[in-house]
Structure P
Amino acid sequence: MSNSQRDAFYTFVLALFIFTFSITVTILFSFVIFKFDIHHYFLDQEANMSAGKLMHNYNQMMNYLLNPFDGSFHLDDFRSSVNGRVHFADCKKLFMLNFIVFILSGIYVFFRRKYRARFNRTYLYIAIVGIVLLLLMAVDFDGFFVIFHKILFRNNDWLFDPSLDPIINVLPDEFFIQCFVLFFVLFEGLNFFKFFAKK
């Protein structure tokens, strides 16, 4: 592998690390966001249960998504349809894929940290794409959300029926918007940082 190819590969892996790092931080910080939203949007009243019990169910949902050894989706206070459980299983696969790429790319970047990404302009292009996506989200979040799911999922199980999967009633658009905003802040910030970093 030539020096140019090695530099290009490092640039690509670092871009993957930035992407998956931003997703991972957003996933972990979603606990804080949801706890805030419970009180700010009165989600406990929407669910007709205490804030503590609602947070417990969110923790159960996230434990299933984050724990590779938890193979059964179950919430103590919310029933789930077959399609709903299939969707959470699909989400879990994406979470696991993200974590695998995050860990592997992180290991590579750590051991190659003495090298630099020679193609720093790549991060500017990535950041510009991110800005375009952020603008699309700001103009029409519902449309953005639909396209996002159609790209990631090959079925319509993500279209929850609140009567069958009432958990969706306490996951309002505002919660997802806050998660997306956090992701883009991290993603854009890190890409611009790498673009302006000293070569």
Structure Q
Amino acid sequence: MYFYQPSDGHGLPHDPLNAIIGPRPIGWIASLDAQGNRNLAPYSFFNCFNYRPPIIGFASSGWKDSVRNIVETGEFVWNLTTFDLASAMNETSASLAPGEDEFVRAGLTPADSRIVRAPRVAESPVNFECRLSQCIQLTGADGAAIDTWLVLGEVVAVHIDESLLENGIYQTAKARPVLRAGGPSAYYSIDESQRFDLVRPDAR
């Protein structure tokens, strides 16, 4: 077994943590600043944390524009990244000067949301409109603050392309979601051939 203590470094060409905890869904987060300027950025530390009310969240290394905007306005939109949108999503990861619009850079269409002011990515087949529930600065086991912020939001509205619903059931593989993996550039998508089913013991 290869062994290391993270505090001493991993001794490998690339940190294996985000390859082991993977693939991970992408938090493609749209927000507005207090002046109404748009921002769109992908976060690879993203997931869903609660059913009712539905809570999703992402972690940002550093107090980035998305975090600042969400804290200022209390709102954001998550947009599903699909295989066809992967290149556009990657373009929105660029470090832009203040005032530059990632929607414009990536050739994406901002669409009005129903409840929040932040825009949706019109090309994305699934969008979650969210209101900020918590913004938490992470700490180490020693209690020392880390320059990483966990943003949690309650999903207050959901948009789903009806082509992804069959008999009312959402078809995960049909959406061809893109998932972040390890290394500096690895992503994966999924298809129906990779599916298998397990029934929980309590449901048997």
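Which of P, Q yields 37 for relative contact order in percent (Cα under 8 Å, 6 or more apart), as computed? List each step's numbers first, then the result.
Values: P: 37; Q: 24.
Among P, Q, the structure yielding 37 for relative contact order in percent (Cα under 8 Å, 6 or more apart) is P.
From which structure (P, Q) was helix-only ellipticity at 222 nm (-39500 (n - 2.57) for each DSSP H run of 4 or more, over all residues; to 500) calculated, if the value obtained is -2500?
On the way: P: -25000; Q: -2500.
It must be structure Q, since only it matches.
A value of 17.6 was computed for mean count of other Cβ atoms within 10 Å over residues 22-29; which of P, Q is the source structure? Walk me through the numbers before you get to the answer.
On the way: P: 17.6; Q: 21.9.
Here the read-out was taken from P.
Please compute Rg/Rh (Cα atoms, Kirkwood Rh) for structures P, Q and give me the label with the greatest value. Each step should come with its number before you reach the end.
On the way: P: 1.02; Q: 0.98.
Top value of Rg/Rh (Cα atoms, Kirkwood Rh) goes to structure P.
Determine which structure produced the value 1.5 for distance in nm of label points 7 Å out along Cα→Cβ at positions 46 and 190, calculated from the coordinates; the candidates are P, Q.
Values: P: 2.9; Q: 1.5.
Answer by label: Q.
Once distance in nm of label points 7 Å out along Cα→Cβ at positions 6 and 110 is calculated for all of P, Q, which comes out largest? Intermediate values should be presented prior to the final figure.
Details: P: 2.2; Q: 3.6.
Between P, Q, the highest calculated value is found for Q.
All of the numbers you see were taken from the coordinates with simple rules; none came from a lab. On a predicted model such as this, the values are computed, not experimentally measured, just so you know. Cβ atoms are built from the backbone, for glycine too; each structure is taken alone.
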